[in-house]
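Derivation of every value follows stated rules applied to the coordinates shown; laboratory data play no part. Computed from a predicted structure; not experimentally measured. Cβ atoms are built from the backbone, for glycine too; each structure is taken alone.
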Structure P
Amino acid sequence: MKLNKITALKNGNQLFAYWANNRGRGSDNCTLLVVPANEPRPNFSRDIKNIIAKTRTGSWRGLVNLSVAVCNELGISKQELCA
């Protein structure tokens, strides 16, 4: 699924996506974080203070592996993503 850096969720929270260089990361080069509404997105995921849920998954050319297992780890469903 194609994701932006910041994706709004229908419940008001936000989904932040951070991509890493593949070198040394193996198959999980995308960090996904669910954060409260109005949380600013810093340049690095390590600088976020209010994290509701966090997971890592694979991504290729902006297409993120947003599987059912990844959604369950984040506590969201694909229907909650605002287009």
Structure Q
Amino acid sequence: MKTFNRPINFNGAELKKELADVGIIVDFIRDNGIYTISFTTTNETTAAQIVSAHNGTTVAPEPTIADKLASVGLSLDELKTAILGGN
């Protein structure tokens, strides 16, 4: 097992998916407490990069304005054009 610094917003399920996306399959991540996590890997360098970039979420992030507009079929540029009276 390799030990890594524990991300502040650690979410084990999301981290496993992020690792799998780069070909590192992890069955179990041990949460060692406040400072570290551990899991078995043969690619420690890439795993460390993924772990250090990990910013897990426990709730869905708030949609951006662009996301909200896209849900009704508009882009931000289209809204600007409509507000400013363009074609």
Structure R
Amino acid sequence: MKTNLTEVSVDFAGIPMTVTGTFTPSENCVMYYSDMSGYPGSAAEFEIDSIQINGQEVNDLLSDDQFDEVMEMCINSLEN
């Protein structure tokens, strides 16, 4: 699968951020194929490359929990 960098604008704690990363959309599960195998599906993923506020990268200033929250906000924005 070809991956492209995607840019998403989110507001985190009232602060507008520009997030750049690689988005992989979710895949639906398949209960059974004709050979009785299946596929459990997969959740959407967003691998963050850069988080910027006013052009300044702030990746290192965020805790792991904050980083994860920004990632989830990006996924929600891209899926809706």
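When volume of the Cα convex hull per residue in Å³ is compared over structures P, Q, R, which one is greatest?
Going through P, Q, R one by one, volume of the Cα convex hull per residue in Å³ is largest in Q.
Upon calculation of helix-only ellipticity at 222 nm (-39500 (n - 2.57) for each DSSP H run of 4 or more, over all residues; to 500) from the atomic coordinates, which of the structures P, Q, R produces -6500?
Working: P: -2000; Q: -11000; R: -6500.
Derived from R, not from the others.
Which of P, Q, R yields 2.8 for distance in nm of label points 7 Å out along Cα→Cβ at positions 34 and 50, as computed?
Q
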